[in-house]
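Below you'll find the structures, each written out as structure tokens.
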Structure 1
Amino acid sequence: MYAGGYTGKVLRVDLTNKTFKEERLPVEVAQDFIGGAGFTVKYLYDEVPADCDPFGPANKLIFAPGPFTGTTVPCASRIAVNARSPLTGAMGVATSGGHFPVEMKRAGYDVIIIEGKAEEPTYLWIKNGEVKFRDAKKLWGLTSADTQLVIKDELHDQNIRICCIGPAGEKLAKIACIVNERRVAGRKGLGAVMGSKNLKAIALRGEGQFTVADREKYDAARKRMLAGMRKSPVLYPEFSRYGTSTTLDLTQALGIYPAKNWTATGVFTPAEKIGGYAIESRSAGKTACSTCPVGCSQMRLAKEGPYAGVFTEGPEYETLYSFGGVCGVDDPDAIIACDRMADELGLDTMSAGVAIAFAMECFERGLLTLADTGGLDLRFGNDKAMTQLLHMIGERQGLGDILADGVKVAAQKIGKGSDKYAMHIKGLELPAYDVRGAKAHGLSLATAFTGADHNKGYAFQEIFGIPVPYPVDRFAYEGKGRLCKWNQDARTAVADSPTMCVFLMDMAVADFMFENTADIMGGATGLEYTPEEVHQVGERINNLARVFNTKAGFTRKDDDLPERLKTEPIADGPSKGELISQKDLDFMLDEYYEARGWTRDGVPTREKLEELRLGYAADALGL
């Protein structure tokens, strides 16, 4: 039985009938799935039909922080959100930081499950075990920032923590996100699921305090973790100062910073203008998530030209790619302005930027005309056109209405062979790493149960040269299937489920990550694990998600890369000439499936599922 860390309660909210009830968190669910992403995968698998309409009432929106959240474990204010993604049709786990996750634990809940659909625009007010269904009609159409301001004023409490959607989510843009303050559960279109339920926001206030099961064991584990953070050569001197933005300088140096819709990697190299060291000139301070001593979130102010005076928290590396390199833009102030606009509209910056880059390539190739774009000159590098098109996406106007559902759908609507330029996997737009020059990272994007999600199995060995569990050659193929499995399971088990900031896994506790999680879990919750059992939790979660996707119709053919990455070599730079051919991808997939104990078609076997205490999932597949 857990004796700390968890609140022990699940809140189930029925929007259709305006009812709610509390349930006990089963100890076996806590033991097998830890929390966070693990809980959302378990509850979604159990309760949501794999073939349901993502915008229908049968889909559920599930929020879950982890057992570390709300304790004094540093950098643990994280939350996972899940639903069947309208963008991909797959499991749609997204994660977010900020202060909302801790407040949800203080409000008393390990899991919140949102069911049904409200008849009218609604927001939830949750405090001291009570749930109130409040009218959100006057909030409909407001930006994310204004929504939060109005709710705090209406409820007469500036300390309330809120997650909400912007206009994009209301309009069911499939690339819409969920915003809390300026943090987002960004990918897979979860903001659109929230909008489909007529749910504008969830406001929380809690006063709960947390005990730990074994104070001596907990303190010792926490002390070791803090020591690892202090000893890290990059966490405080580099990451705390610049955040993720210097990853641009690194990926450009490796020759894997994607540019101009992945046609100019190694050719368009804008680090001197928009890299992490360059953009520090726009610094306006920094902020931190709850319980985080690092404070990687940089606040920046646009200083020049038409964007002067625009302020944002960020932009993070991925946004320096999505409104920078992939669109051929090297104006830092334009990127800052688009970052802020995306937050206000409630759009995922990665998907939005890649959608704009797709449109730019289509325009340059003559597949879109000025008549199609509403007069916008959508050549690469035109930051003013990029900014205008971003607004059109958020409001579903003109060409923006087509792009708001992502590049896969947009290519289907535009036709003319444009699918060749739609850079996505399973419908999810590619993140900021040209994986032609980082093979395990590419395999992870191809096989992640969410689609092209760099966070589901980040190959830090290839990107940062961290030799855990062993050093690798980023250009090699052999062994990458086994490494990909290791990375996906590790990241799920030690970051996305307990929950903890994934950057600590890479920078501070990489060499003892499983022991760290096992020791803190034992001290905080009383649930005992070996390091090997922690790693197996990640394997269990990834297998259960794979079963859901298999039931939803996904097969080996969906574990793929865009044709461009398989047939067009990187144009120039340190990774010049690299690609991942279909033959090489098949080799890595075979190795990956074998490492996972799956069939050659990528289906989990009964033997593997029973080994992971998932026999019920084998039954569901008819194995």
Structure 2
Amino acid sequence: MMSQLQPIANSDRVFRFEDCCNVYLLRHGASGVLIDLGSGAVLEHLSGVGVSHVEAIYFTHAHRDQCQGAGKAWARNIPLLFPAAAKDFVNGSAYRNGPTPLLRCYPGKFDPPRPMPGARCEVQAGTWIPFHDVDLQPVAAPGHVDHQLAYFVDIGAERFCFCGDAMHSPGKVHEAYNLETDHYTGAGARLAAETLRVIKQQRPTVLCPSHGPVTQGDVWTEIDNTIAWLQYLAELKDTICPRRPPVRRLARVHPDQLLRISEHLYVWNNSYFLLSDAGAVMMVDNAGTLPDSFWQQYDREIGQPIEVVLVTHVHCDHVEGIEPLQQWQCARGQKPCEVWTHERIADGVENPHAFRRPYLPAKGTPVHRRLKEAEPVAWHEYSLRAYWTPGQTDLHATYKLVVDGHVALFSGDNFYPAQQWGGTGGLCGLNSPLGVKGWRHSIELFLRLSPEWVLASHIQPHIYRREDYEAMLQWCDDVTMAMQALAPDGNVERHHNPHFISLHPYVQAVERAPVTITARVMNPYEQPVEVQLRLILPDGFHTDAPEATLFIAANDGGEQTWTVSVEGNVAARMQMVTVDVTYDGKYLGEKAECYLRNDQ
């Protein structure tokens, strides 16, 4: 961390302080306003440039590393002014209710702040904020996060733009996983490109980012370069098999209809039904309570008991109907179905809230049989094999068997017809820490297995075409290149992976007994790193030694586990825990969160 404020563009009015984010000071005599705050350490350095009074702090956005020192500023009666659109993010409404913040949803934004007394979400784009002899002009700058603002100010011959994390440096963006505003398209990257186009049209001469160096000179050209890479990444995220033609489906896409694919195979919405000649049925995935209209069709077309539910992955729309089905069976005097799944995703099925993944079910489902990788498993006359297939999520499996003479793969949400959602369940860092590497693993597996049918979820069974998967391998190379280009240091695992530093379990219930929290830290670099950690607990919780140091070898990972006790009353239903990180000498701030849930 820099020990003092540094002047920008030879100005005695604008300064930068390097913290867990860049903090900017706009000065007029002994008064100043700050753009963002970081840890709040800047407050101890203002006298070095003659500032004794801070009139306000204007935040570009409310990610934790921008505002984690808000309590220090509030204690000095400094107004904390956030974008108006950040209100729900700042007040914690996204995580305070429900068993997990990721219940049946994709959050669309990361690194929420801890509770901040005094935060005022009232800054509007398109207004003018006077500061003595100049004006701050807030402009909407979504992309990195939906509520982000950029602030422009004219001082002398320079037009300064405090752009938040709209751009890191020429051609680069900070932690590009923030551009994943949904789990399967390039919409966020495209929005970030549009934001930079808007900023460019404002004609800044000095670009002051939240992370990264100040950009001066030909700012227009440097922004254009970044826009080009963002647009290229957006196009690649839209489809896993560019330029491939549509593929033939094996069933009509008719929701709420039980459709016959072959003599022993049916599909209904998000579930498949495999019939045995022994008079039993294996169901693949179950999205929710099956309505009477389904059972009417089922009894007419099939009428055999469901013996097993085979689970492809942990998302709510694949598991939440299993328990209601079991209850329905018991109520009718039937034996409840068993649950089978690949051993690598079974923990996620049973205890989903321990994982930081989107679209989680309300609760876990007990697994009766954990299937080993590629081991043949007999179910009546069928022999199936389970394969771990990370792609849309790392908690995902595919099952191979022969159905009515056809080699088929129950493939879950990974691969679709090229004309359906770009042929993919999405390249999404929150869904899968493995990113492109996970996709490559699964693509190469499908090429080796060479099925005839790909039985994809959401009524998308289709024929397999080898050329599609060969095109997907090229896509892996292309999207990796784009991600490397946008990463400030070229490291994809650092800047495109929100699990780079994480806390586990993500949500756990607490009573009076101690609980454990584990920090997991990746080192995706070719040299060892030293990492300092400090666990930050909410009121009512305690650990004896919150600080720790990890020495992590190259291309490896490290862990630190704390035992946390409950002391006193815990009133809030959901409490956030964070870990403050200095990574290889660079202070990152509170880079991960988990939650302690009070169920009493």
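Values in this text are rule-based calculations from the coordinates and carry no lab data. Fair warning: this is a prediction, and the values are worked out from it, not measured in the lab. Cβ atoms are built from the backbone, for glycine too; each structure is taken alone.
Annotations
- Structures 1, 2 were shown, and helix-only ellipticity at 222 nm (-39500 (n - 2.57) for each DSSP H run of 4 or more, over all residues; to 500) at -5500 was computed from 2.
- Structure with the greatest value (metric distance in nm of label points 7 Å out along Cα→Cβ at positions 119 and 519, set 1, 2): 1
- Structure from which 0.6 was derived, distance in nm of label points 7 Å out along Cα→Cβ at positions 167 and 223, options 1, 2: 2
- Taking relative contact order in percent (Cα under 8 Å, 6 or more apart) as the criterion, the highest value among 1, 2 goes to 1.
- Identity of the structure behind 1.05 (criterion: Cα Rg over 2.2 N^0.38 Å, calculated), options 1, 2: 2
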